[in-house]
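Asks: Several structures are given next for inspection.
None of the figures in this text is laboratory data; all of them are computed from the coordinates on show. The shown structure was predicted, so the numbers you read here are calculated from the model rather than taken from an experiment. Cβ atoms are built from the backbone, for glycine too; each structure is taken alone.
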Structure I
Amino acid sequence: MHKTRLFFLLLFALLLAARLCHVEILWAEETLPLAAAQQMRAGHLLYRDIWFDKPPFAPLFYRALGGEAGWPLRVAGALYALLCCWIAWGFAQNLWGRREGLWAAGLLGFFLIFDFPSSVIPLAADLLMLAPHLAAVWMAWKRRPLWAGALAGVAFTISPKGLMVLAVCAWWAPSWALLAGFVGVTGAASAWMWSAGALAGYWDEVWRWGRIYAGTTFVDAPVKNGLLRTLNWAGFHAAIAIAAVMAWKDVRHASRPGFDERRRWAVWLLISLAGVAAGLRFFPRYYFQLLPVVVLLAARGFAEMRAQRRVVALLLLIPLARFAPTYFMAARDAGWRDTAMDRDSRAAALMVSAAAKPGDTLFVWGYRPEIYVYSHLPAATRFLDSQPLTGVPADRHLTQSTPVETAESRTRRAELAASRPTFVVDGLGEYNRRLALTEFVDLRAWMAAYREVGRSAGSVIYRRE
């Protein structure tokens, strides 16, 4: 027990050190829920007063953390990653034993450090779903369907992919209690939104807009792109991929408890792959859907290996060599290309803050919600980014300008034109002139009341005359 506690203490120290390197950086996936949390702290309600296109858990979580950037956010990230490792440890230990539990926790912790920083650092939807995903399947294995369903419900309040967690649990432990747990959590969340008058907004912003977003991809040859990205992921995760395959051979032939039902693992793996492929974008963060099942099988593989263990473990040097330098670059944050937009947002927010007076408000055009976070100015409208106003999703609007919807966007721009923010920051036009704020004919009369008062490399700042 003492050695296990020491192991987790050291693991937490590594997770914390990695995240503290990013204490001065905000990554794109955490900026919108963080900005929404600040508006909630000011009394605004999600989906009714704040446009938010994802389920409610993330902004509520950030609100509970105080809604601020800085070291408390990174400490929370390290604690959350440790929680995921602890769940993996408990699940693997129940399945097989202490060795497998430690391998599962260690491998998961390793890949929650040495991966793309934009994926592993921010507490965004795909990472936030990791803990309830693992815990739900664990409870399903333990034949506790009510708990499994409730945890799948928590996953669903984080991401629509929580439905896939429910599907895995239904295969592992089919039961009406599973559905009851799921409906209990999601029903409570829906009742809260209905009582606040936000349920219609939730349906429009999360599900209608989400369906449009998921139904259109900006990627040429998406299937080919998906295969290449999945192969790349397997390459960076070669150590656990190979160990999982070696464990799978044992799964096929052994009769020990947990290994005589290989179809359970196959279904979990296939459903997780479907979650990665949903929307045909294959962003690195989407592979968190796949990580739990691969890590658990890899833990068994490493524990069972003998002569091959050191050779396979050497493959961990691939992600270590690729991603360890990013922590040095993050700590310095000087000229790193990956954080260029964040540095520009800090500069723009600093100029706005220097000119602002009490009572001033802000509107930011583009997907730059961090400017609200850094400036601490209240939003003048319910729109914290320009996706619903242009109809062009943020995954493509730096390089493309074709909208996925038009009539609804015009209606929302009319709503924007009725607002009177003190400051307007165009954080998109310097990257894509066709989507510059001044290029929209129906907003020119509104913009006539503003004059430019400053600019940074990627932002233009306007103030109402």
Structure II
Amino acid sequence: MTAQRKTATMHRFLSILAATLLSAALLPVNSALAAETPKVDSGDTAWVLLGTVLVLLMTIPGLALFYAGMVRKKNVLATMMQSFSLCALVTVLWIVAGYSLAFGDGNAWIGDASRIFLAGIEDNWDKPFTLGAGTANANATTIPESVFVMFQMAFAIITPAVVAGAFADRMKFSALMLFVTLWSLAVYAPIAHWVWGANGWLNTMGIADFAGGTVVEINSGVSGLICALVLGKRLGYGHDNMAPWNLAYAVIGASLLWVGWLGFNAGSALGAGGRAGMAVIATQAAGAAATLSWAAAEWALKGKPSVLGAISGAVSGLVAITPAAGFVLPGAALGIGLVAGLVCFWAATSLKHALGYDDSLDAFGVHGIGGIFGTLATGILAYGPFTATAAHPEGVYVGGLALFKVQAIGVCATAAFAGIVTFVLLKIVDAVVGLRVSTDEEREGLDIVLHGEQVF
């Protein structure tokens, strides 16, 4: 080898050695920079996306089948149409303004216009989303904002669909669409902001509502009760045969609701971790316990455990555990479900009969009463270590008198606001398009009258 070639080889060797040493020296710096750059967690994102699908499945086809199976044959299609059309309507409303009003920073009472038409969502579309970024109550997540928007949209969809069960068989379709448009923006969005918004007054007060005991359950139950009272009883209520047309539909719907509820509650952890795992167990336990307690009460009082009672019991337990799912131990979840089945059985039978209101499909008896009980029970049974932080080693949410008081305030505020504003909105809708079909139309059935179709 010539001296010139030896020199060139040596230069290449020294260049490679220098580059290697420089890379090794910069490795800690590069690693630190990489660690500082937040990244979306694929596992958490996948779980919340799955939760979104499960919650949407609860409305279509879950709630659609559940409700349709419990009405009379002449109203089956109209009842299913309610769930299906509300899914489409609330999707549009959520994108246009609902999400911004619910989760925009705003103030203690309502969000703002910063996310109208989801403005700005493209800025950090592939980065982790922080709710209330820049505020004192910012909540960092490991999922993109688009996933959070969709997950919360599924909640906004099912809530008014539950309300519709209270006035089944008698509201005009035009009235339904106008009412839900107003209700979603004037009732659902503000309450969602109070409880889950970064600056919401109940959130800053410290309310423990894991997946919607106030926002979804009490809200829909009380609003449903007001709807039932304002519209009045169904034609023939109390003496005509109003037995469910097809309980098989209702069982399929209830089964879809039960499975979907696992995503409804556990998805609210916004990640695939320990809280999600505990929420799944709590949800399953409460649904099972309430199924058995409702059926047992019915068996003892009426001589037979009915299919309708069993599926109603399951839903009552799932409702009651909704605010508590990520805060309580499995044993407490069993207790919540057990009591919820008994309390909601009483509300859907004795209480409704005593007060004489016609809540067609027991939106108030199951969702309203179950939500109230579950929210209050969370204040007593919340297990501190589930929410322990460095600043609060005993837990952010710890069962006791202090938390129970906050929960009671949340219950009362939600019920009062939902009830009053729902009443006002119904009066507005009645003045604009009228709320109820005529007597002859109700007698003929909503399927033919409203949609020109029927089930044979």
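Asks: Quick check: 1.15 is what I get for Cα Rg over 2.2 N^0.38 Å, calculated from one of I, II. Which structure matches?
Replies: The read-out comes from structure II.
Asks: Can I ask one more? Assign the value 0.35, calculated as FRET efficiency 1/(1 + (r/R0)^6) of positions 248 and 336 (r between Cβ atoms, R0 = 35 Å, to 0.05), to the correct structure from I, II.
Replies: It traces back to I.
Asks: Among I, II, considering only relative contact order in percent (Cα under 8 Å, 6 or more apart), which has the greatest calculated value?
Replies: That would be structure II.
Asks: Rank structures I, II by distance in nm of label points 7 Å out along Cα→Cβ at positions 200 and 440 and report only the one at the top, that is, the highest.
Replies: Structure II comes out on top.
Asks: I've got another one for you. Once mean count of other Cβ atoms within 10 Å over residues 224-231 is calculated for every structure in I, II, which label goes with the largest value?
Replies: Largest calculated value belongs to II.
Asks: If you don't mind, another one. I, II: which one has mean count of other Cβ atoms within 10 Å over residues 240-247, as calculated, at 22.1? Spell out each step's value before the answer.
Replies: Numbers: I: 22.1; II: 13.8.
Comparing all candidates, it corresponds to I.
Asks: Here Cα extents along the principal axes in Å, for residues 192-383 alone has been calculated and equals 70, 45, 35, so which of I, II was it run on?
Replies: On the way: I: 70, 45, 35; II: 50, 34, 28.
Label of the originating structure: I.
Asks: Something else about it: Given 2, 9, 18, 20, 18, 13, 9, 6, 4, 1, 0 as the derived value for P(r) over Cα pairs in 5 Å bins from 0, in percent, for residues 64-215 alone, which of the supplied structures I, II does it correspond to?
Replies: II
Asks: Distance in nm of label points 7 Å out along Cα→Cβ at positions 344 and 392 computed as 2.8: which structure among I, II? Let's see the in-between values first.
Replies: Numbers: I: 1.3; II: 2.8.
Only one of I, II returns 2.8 for distance in nm of label points 7 Å out along Cα→Cβ at positions 344 and 392, namely II.
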